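Nothing in this text is a laboratory measurement; each read-out follows from the coordinates by a stated rule. In this text the structure is predicted, and so the values were computed from the model without any measurement. Cβ atoms are built from the backbone, for glycine too; each structure is taken alone.
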Structure 1
Amino acid sequence: MAALLELRDVVKTFTQKRGGRRDVQAVAGVSLSVGRGETVGLVGESGCGKSTLARLALKLLDPTAGRIVFDGEDISAYGARQLLPVRRRLQAVFQDPLASLNSRMTIAEVMREPFDTHGMRLGAGLAPRIRELLSFVGLENIDIEKLPPQFSGGQLQRIAIARALALEPEIIVADEPTSALDPSIQAQIVNLMLFIQRKRGISYLIISHDLDVIGHVADRIAVMYLGTIIEQGPAAEIMAAPLHPYTQALLSAAPTLAARRRRDWKRIVLTGDPPNPANVPSGCRFHPRCHLAREVCRKTVPPLRPVAESGRLVACHFAPDETSATGEAIGRSRVGASAA
């Protein structure tokens, strides 16, 4: 599949001045791609760097090192003017729709803003176009002269999605698009995004802490831990047989009913402190919390290596060299062992 968006060995370092000047590496050499019409899910705990990676992909942040490539064009060093045509094709949906929409602008003004920014003067066609976009996301009869605080969270996220679609982008980066919503509304927004993809063939990079949600919508999954990708591959394979101990723990935290009915299912509870990008452990970054950790894990960084022809990758010294028809059993046995 041809890559539409690529991050190549991307690094982002912030300088922390409080308590003494020091550098904190939020993203540490991540490579990730999104193909045309593909949905890639990026999952991990809060603080692992996934939102920073989303902002790098959108060029809202400049990388400290590495390259950001859009449709074969290196945009890493582009300024605001050079990025303007890219922005039409690369849009965003953020976690908190009320924070991402100007609360002092009416919905009509919010929806008009992308057209004004890109010099698209629609004249008398603007109001019908706004209505068309809102109708497409299921908001046929709302009062567009109201302000954002007058709408529910679900309605606001639909408005944010409609605004992102205004310029007919080829890819949307969605950073936790459902986490601020009630569970019943979350399902509606997920289904809306799937509907949009079927209708328009759009690509998604969806960032979330919920592996179960990502498994439902993604073609491929990348699991992030402390600034690095530690497992990546087809969503169905990772959901059926997670190979990295951290991925296994994420899945066990939100098991399906079918998983809970298995005799060998056990909940994995991670021990140790949550990840801290200002204090990165030596060797494997996950080793202080991993039940499989040995001396090699404390000393040597495991490479993100291929383990299957499907393109599956894992960064663990003890992951199998290749998956097989018994991959599901391998995944289950490792999950069971991890709780022993």
Structure 2
Amino acid sequence: MAPFSGIRQPDEPLAAVFRRLIANLGPITLQHYMGEANARYYASKDPLGTTGDFITAPEISQMFGELIGLWLADMWIRAGRPGPVHYVELGPGRGTLARDALRSMKRCGLDTQVHFIEASPALQAVQVAAVPEAQWHADLSSVPLQGPVLIVGNEFLDALPVRQMVKTPQGWRERMVDFREGEGFVAIAGDRPMDAAAPPEFEDCAEGTLIETNPGAAAVIYEIADRLASQGGAALLIDYGYAQPQTGSTLQAVRAHAKVDPFEAPGEADLTCLVDFAMAADIARSRDVRHLGTVTQGDWLRALGIEVRAKALADIAPHHASAIVSAKNRLIDGDQMGELFKVMGLAAPGWPDGGGF
């Protein structure tokens, strides 16, 4: 991330920092704005749960993490039970998914070393209580290089900063963020030509067309694929996104479980964009890693037996049956998380196909 101008006070609102930066140096890129805003947002708080800003699938029901754990264990067993095995989770939230997945894996005889990729001190403190045996890393580079890796990323890629470009009468320009008195932060087209950076398939797009790319997500997928190719293993990447290329801005902000203006209060809301799973699959294949498929979360969880599991849990605890069914429906119904959220499976060369794809 680019450094800010001037001296930043520890408790200075990020909006004030951005205003000073723009006044001194001119508009900043949307990628810079989103990256700094999310870094500030996640560094100081636990945003999850009913008292936070949003709820993720692992917090909705234990079934989500359990089925992920069973999928990983099944892949490992059919790959011949190689070891030592590393469970690696990107952005593990409160550690809820890992706790549920690890419990399921251990029931299948899979005992792993646990690695969390987490940059937020606030969330690390919560994760220690949930999964005390975990080892923490700033990125994948310090995860051991020997032994297969089982990698999970749930709602991780969507928070990485995107680069947006817009087609103007003069050609492609990067989308920037400016500050205007009376209007606040606004998105504008930059003045530098960016035609060379536009993907070839968008060359003939109409004026006003906006495209997004995510260099950070691309880098993460490259590294995941390289690890799978060199060490063996499998990966599940779960996020809201699209499986075919598309145009238009997908930037949104969530605060207190409601959508808000992404430019209203930088650093105080969660900024996200839809994940381009077509790009992710292309990158994985370019590293000779197997793309098992990209399917909707609802279809994947149904294929893994979430409806059977929900019935079993309801039979065991009939006084919680209504809550169990409600949680299951929230995860798989098309008008809730079932359609918008996608599940992408990757596997090392020589590893088996995965259930649900």
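To test your reading of the models, identify which of 1, 2 gives 0.05 for FRET efficiency 1/(1 + (r/R0)^6) of positions 115 and 179 (r between Cβ atoms, R0 = 25 Å, to 0.05) when calculated.
The read-out was computed on structure 2.
Quick one: FRET efficiency 1/(1 + (r/R0)^6) of positions 99 and 171 (r between Cβ atoms, R0 = 41 Å, to 0.05) came out at 0.20 when computed from one of 1, 2, so which one is it? Before the final figure, lay out the partial values.
Working: 1: 1.00; 2: 0.20.
Going label by label, the one that fits is 2.
Using the calculated result 0.25 for FRET efficiency 1/(1 + (r/R0)^6) of positions 67 and 203 (r between Cβ atoms, R0 = 35 Å, to 0.05), pick out the matching structure from 1, 2.
Label of the originating structure: 2.
When you work out distance in nm of label points 7 Å out along Cα→Cβ at positions 291 and 315 for each of the structures 1, 2, which one comes out largest?
Values: 1: 2.3; 2: 4.0.
Comparing 1, 2 by distance in nm of label points 7 Å out along Cα→Cβ at positions 291 and 315, the maximum is at 2.
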